[in-house]
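> Next come the structures, one after another.
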Structure P
Amino acid sequence: MEIKKVGVLGCGLMGSGIAQVTATAGFDVTVLEAEQRFLDKGFSGIEKSLAKFAEKGKLKETPDAIRARLKGTLKPQDLADCDLIIEAIIESVEEKRKMYASLDAVVKKDAIFASNTSSISITELAAATKRPDRFIGLHFFNPVPLMALVEVARTIMTAPGVFETGYAFAQKLGKVPVRTSDKTGFIVNRLLVPYLLDAIRAYEEGVGSITDIDTAMKLGCGYPMGPLTLLDFVGLDTTYYITQVMFDEFKEPRFASPPLLKRLIMAGWFGKKSGKGFYDWSDPAKPVPQDAALQGVSAERAGNVAPV
């Protein structure tokens, strides 16, 4: 089927990003939220992002032309004629299943449902609907307007044509899609999460300071940023949730959360978004490693060096 109109569930960081790139690619987009204030915040972010892209000459149209294809709503009925619904709400199986079940009778029967989940079983979500054969995973990466990759996941119930339509849609957005199956973590998180958790364990064991570990992995492996910096960007709470899902699925120690990650979550240190994680982000331009607070070492030893 040809996709012309797209519905996006949620206007948070991921939802607003997905809506932006979809509208930029020429699709009409309707974003559903629970409250107007969430729509206002998300659309404000989209407008700022589009303005930056325009300043750099990276848009083929004016921001106003793209913005004209975007509509926000609090009414599920406004998604009735969408060809594709992309869900980007909270990472909760219950909330996602509830959302899909409520929309199943509203959205036209031949529409495709897709989830942006990074860890939850696509099969489990599809089972909450009467269209499991028209259900896929479309996992975008943060920040959506900048990150090229999209993981396109199929279940054993997904119709081949639906899967290929999802793959082609990602290409039309200017993204680079990869095919994967409904295995917890897909490709990226299946490989990335154990690496991030091992970095935390290495820090716990005193292998190196926060800055030393990040510098070593950046310069030694050519990564754009170190693992502890990346954790702060991803969100320690998000990572913790993903580890719970993956450990529950595989029961392997490499997916278990290290004690330090649990302590940071309990303290409310979620990374950059909360202001503190492995770094203090009070000044985003000069984040300070938190060795002194996390391991009791002196500030001098921590070095107060910005992450690399």
Structure Q
Amino acid sequence: MEVLLAKENKPEEIEMRQAYGEALRDMMDQNMPVMPMDADLMRAIGLLPYRDQYPDNIVDCGIAEANMFGVAAGLSAEGFIPFPHTFGVFASRRGCDQVFMSGAYAKQNVKVVGSDPGVLAGLNGGTHQALEDVAIMRAIPGMTIIEPTDAVMTKELTYLAAKTYGMFYIRLFRSKAVKIYEEGTKFQIGKAVKVKDGTDVTVIAAGTEVAEAIKASEIMKEKGVSVRVYDMFTIKPLDKEAVLEAAEETGAIVTAENHNIIGGLGSAVAEVLAENYPVPLERIGVKDTFGEVGPADWLKERFELKAEDIAKKIEKVLERK
């Protein structure tokens, strides 16, 4: 794994969905048997520009998500690598049984893409905010769960998912993210990235919360606290070595995720600590409630997912250290 960190964490020039679409286009150009699929959301995920160019590869199944996952499993059985996409709420809750039975139980090679994770669904409201999708997918045996952090990682992880046999859930933010990595960075599924080193406490974050964790580390630096930050982009299988290293070397951990506090990244880290090396732990996440309507940035404040909220948890966990 070769990590090139961005010199400045600022909004990216391209959207995450553009990076996702470009990765699939490149693989189709190389005649890889990838099959991008959609449930009437091709424009939303950035596949529309490629539909006419690759009519034999791109499949729009219409607003029939569960059926789409069944079709994807069938394509996998015939040797294709399907990438069925829909909003995360539909990819997890609506299509769960087909993903479980036709995909995972049958040991197929399907890359389920769930977009608009958590509060990033914004004005689409509580009905469209995937706050339980990681918890659902974590319970499926053999499922790999990845959440790209920026466009560079999105492109690279799309390649890696296609080249790695098995069931994947890719939790994908569609719009512009904060730039964390430079072009040329190589990632390894199942291995966290240490984006900042520190000695007093560790923040383990995923997705949009990585940028917030970096900001929180700067807030705490001004208070004389050294904060380590991990990008845990693979939520399952979790990088247990990184978690235990953080526990042993810093003695206190905060997790940060754009997801329900139950069943996601924080729960996964808590399980590792409880079974191996208990240390004080605090969790940032939506606290066992439904989503609401509002701009994404306001929702992050509403559900206490901002850098300032992480900083408060850091102070709290240090008191328990």
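> Name the one structure among P, Q that mean count of other Cβ atoms within 10 Å over residues 56-63 of 12.1 was derived from.
P
> For FRET efficiency 1/(1 + (r/R0)^6) of positions 48 and 288 (r between Cβ atoms, R0 = 25 Å, to 0.05), the calculated result is 0.10, so let me know which of P, Q that is.
Corresponding structure: Q.
> Using log10 I(q)/I(0) by the Debye sum over Cα atoms at q = 0.11, 0.20, 0.21 Å⁻¹, for residues 64-127 alone as the calculated read-out, with -0.28, -0.85, -0.91 as its value, let me know the right label among P, Q.
P
> Another one. Please compute Kirkwood radius over Cα pairs in Å for structures P, Q and give me the label with the greatest value.
Once Kirkwood radius over Cα pairs in Å is worked out for each structure, P has the highest.
> Continuing with the same structure: Comparing structures P, Q by relative contact order in percent (Cα under 8 Å, 6 or more apart), which one has the largest value?
Checked P, Q; max of relative contact order in percent (Cα under 8 Å, 6 or more apart) sits with Q.
> 23.0 is what came out when mean count of other Cβ atoms within 10 Å over residues 8-15 was calculated for one structure; which of P, Q is it?
Label of the originating structure: P.
> Further, regarding this structure: For helix-only ellipticity at 222 nm (-39500 (n - 2.57) for each DSSP H run of 4 or more, over all residues; to 500), the calculated result is -10000, so let me know which of P, Q that is.
Only one of P, Q returns -10000 for helix-only ellipticity at 222 nm (-39500 (n - 2.57) for each DSSP H run of 4 or more, over all residues; to 500), namely Q.
> Thinking only about Rg/Rh (Cα atoms, Kirkwood Rh), for residues 104-151 alone, which of P, Q has the largest value?
Ranking P, Q on Rg/Rh (Cα atoms, Kirkwood Rh), for residues 104-151 alone, first place is P.
> Then there's this: Which of the displayed structures (P, Q) returns the greatest value of distance in nm of label points 7 Å out along Cα→Cβ at positions 144 and 200 on calculation?
Top value of distance in nm of label points 7 Å out along Cα→Cβ at positions 144 and 200, among P, Q, belongs to structure Q.
None of the figures in this text is laboratory data; all of them are computed from the coordinates on show. All values reported here derive from a predicted model rather than from experimental measurement. Cβ atoms are built from the backbone, for glycine too; each structure is taken alone.
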